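Structures for review follow.
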Structure P
Amino acid sequence: MIQAIQQSDIRGYEPLDVAAYDLLAPIAQHPALRLTLTNVLNRPVKGELDGTLGKLKLDPARQTLEFAAHETKDVGIPVSGGEADPSNIYPLSLHFDAGADGQAVHEEELHVNQIAQKTIQVDGDLKDWEGVLPHTVKGVDTGPNLTEQAWLPMVEFDESVKTGMATGYLAYDDQFFYFAAKIADSTPYEGNLRFANRDDDSYFYPDKATFLPEEPAPKKEPRVGKPIPSTSSTSSPKSAKPKKAEQPVTLAWPEGVRHFSYRKDPDTPAGNKTDGVQIAFNVIPLGQDGALPNPPGTMPRFMEYRCTDYEFALNPVAERYGGGTETWRLFAPGMPRKSFFPRQPEAPHDGGPVAEGTLAMRREGNTRLVEAALPWSEIPDARKRLDAGETIKFSFRVNDNDGPQYELAANRSVSKINKQAFHDDWETSWANEVEFAFEKR
């Protein structure tokens, strides 16, 4: 059987798997389109690769490539001409024709990913971000005039854009990493509680709890066939409604037993059904972050793997909890991965509020504005890569109290579904594999 498998041919698949990477320098600097191409067939493949990247000129636009069985090649194609698009969106279209071995077609939107060297005043007014490259995430109902909405951070979204679109901006200086987002959101949100002051005991039943129980509704007999109308007064709708008990019932928690039953749903600093935004950094190489990158005998990234080293939640705080905002550390090297449910055990290095960070959040019509400064002391491994002239991987996730979540890395060829990218762990997220370069100081 093994010999038969070894001598067999793989048929019915596109011959190439494509991973396309964003450009890491402005168009005027003629960056290279970077591709990782893998022959998925168990035999040599030769074919013609041609592609387009929006209105940019690729040189060469067409070339012949050969692959050994299951071989992976990194291919760079310089951008030799063309103008930068204000939207920072460049549609990629690739076609590989291997003749009798089939064809591979790949389409994806690419961007220029460069973090601007700029000092930002964090006040909720995005005028400081003018000229910074936009990174637009689209969900549903994206509305008209995408270029203008992405390129002008100080201009609110059109009232017809209800939800499902956000534009992020990244910058840095010697003290801070800056992030801003302009989010289409037509459903105002009161805000979260302030998690630094959360009363964990309030989520569990007290020593004594008083209830107003309902009497059980009358048992209904199963019916077969068409029901026969009844004229009996006992079958009126009123008689089927449960009745409130006349006296409340008080139950006492058993003495000596720890209070372990929730009396209400836990509030957590991450996840959907809020108007928070989460940002995440992937800056420590696989295998050097204290986690096993893949079990022995399996290929890298075949299963879920640690792809985020630092994660933060940017949250509004409701007026009844003091108002304002809160930046919450969700994950960092040395921290256990937590759900942040009430009474979860504390760790020596743990999540919590970022005291030295600055966060501003406000709303104008259907536009939600977020602006944050994160001190480098919170993300020291990211600072090391900046100082070394290296890239980082970064992603952001938009939450909505009455709408979908959406992420920068969603549906990218360099990424796949990986629930270790963002909290909460039971929600779907995409691997933090979108690469960014820093503008040179």
Structure Q
Amino acid sequence: MNTYINPAPQTWEELCMRPSSDNPVVRERVEKIIERVRLGGDKALRELALEIDKAEMDSFEVTEAEFEEAAAKVTAEVRDAIAEASANILAFHQAQMPKAIEVETRPGVRCWQKPMPIGRVGLYIPGGTAPLFSTVLMLALPAKVAGCSEVVLCTPAREGKVSAEVLYAARQCGITRVFKVGGAQAVAAMAFGTDSIPKVDKIFGPGNQYVTTAKQLLGNKKVAIDMPAGPSEVMVMADSSAVPSYVAADLLSQAEHGADSQVMLVCNSSSIADAVFEEVNAQAARLDRAAFVEQALGKSRIVVFDSIDDMIAFANEYGSEHLIISMNDPWSIAERITSAGSVFIGNYSPESAGDYASGTNHTLPTCGWAHSCSGVNIDSFIKKITFQELTQDGLASLSKTIVSMAEAEGLAAHANAVKVRTAR
């Protein structure tokens, strides 16, 4: 991790740059995969499974026997953890449910807004180096609360098997249709539909650069997606009240996601920076995923500012996916944060709490998208329809306004639609 002392504001944009995920080779491959799936459906999925994963796939859908086999493999400890995490996630997301609103904007003019669940949603769950069964909870439970009529899930299989914990979590969330398809081809299959895999209205979930690229390409023209996303990231803001070992552990918890992850420490003294750096090195040496950590740390930074105001301004410029505030009076800092996916307050709020069990959602905007996007929440699974009803008197009272505006825009037919109804 390189260290920067009081960097000038004109250098902040460069310091806030993420590891580049814009790979033209990946994009070209993904475009070809998408087109093959669009044209070939299941046949293309079988061919791609053989080419990419060296796996022969007769069928893609997980059977009831496979669900039962998976459930038997999940330990009681993990079952209990899934149950407790699910209860917290449900509680937080149930509280977000929007209500219908009705407003009489003037006598005889009534307007409504009604929330409606998205019909069919598709979830992508990574299954590579770390099968993320926690992401099943984060996506399937809000979909259930929102009332989506169908939820399908795609995830890679290893040697023909899906992670037991992923299948158990899916079944606990009420998902009955899981498909053993991964990568860009899974995203394409859910976007277009195949004989086996239903076409969905919106796709959710993280993935590698192939999955992310497929979502972005298809999200521009074929299917809605949850948000733009990239590699995972965390920023920790720390002062003398922070515990260096805690801060280091939080930084490493994101660095272990993958080689393209990025972690940032923003603090107000070199002594804190040095103490955390030592702890990072000591703890990293003990991690199983040390190779990923080492590569991620090579893309990460420590930034030291004398001014708390500069720390806050820099944090807002970065717009982190996860932001941990380990500082004196952390709420006074948090109140000034304007861009972050999810904020963790104080020394006892590790990012991993939000990843698993506190109740907030861990599917969050990365790569600076926190400036304009929210993380996944109930609204992600809901569309809102407006209704209106005007009485004859209500339309008459608005007729002059509508006609004047329509004629000023040169849209005579719009004006006439009112005139024909209000002529006396």
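Taking mean projected area of the Cα convex hull in nm² as the criterion, the highest value among P, Q goes to P. Between structures P, Q, the greatest calculated value of mean projected area of the Cα convex hull in nm², for residues 65-176 alone is seen in P.
Given a value of -13500 for helix-only ellipticity at 222 nm (-39500 (n - 2.57) for each DSSP H run of 4 or more, over all residues; to 500), point me to the structure among P, Q it was derived from. The read-out was computed on structure Q.
Structures P, Q were compared on volume of the Cα convex hull per residue in Å³, for residues 257-376 alone, and the highest value belongs to P. Upon calculation of distance in nm of label points 7 Å out along Cα→Cβ at positions 169 and 409 from the atomic coordinates, which of the structures P, Q produces 4.6? Structure of origin is Q.
Taking relative contact order in percent (Cα under 8 Å, 6 or more apart) as the criterion, the largest value within structures P, Q is that of Q.
Read the figures in this text as sums done on the coordinates, not as results from a lab. Just so you know, these numbers come straight off a predicted model, no measurement behind them. Cβ atoms are built from the backbone, for glycine too; each structure is taken alone.
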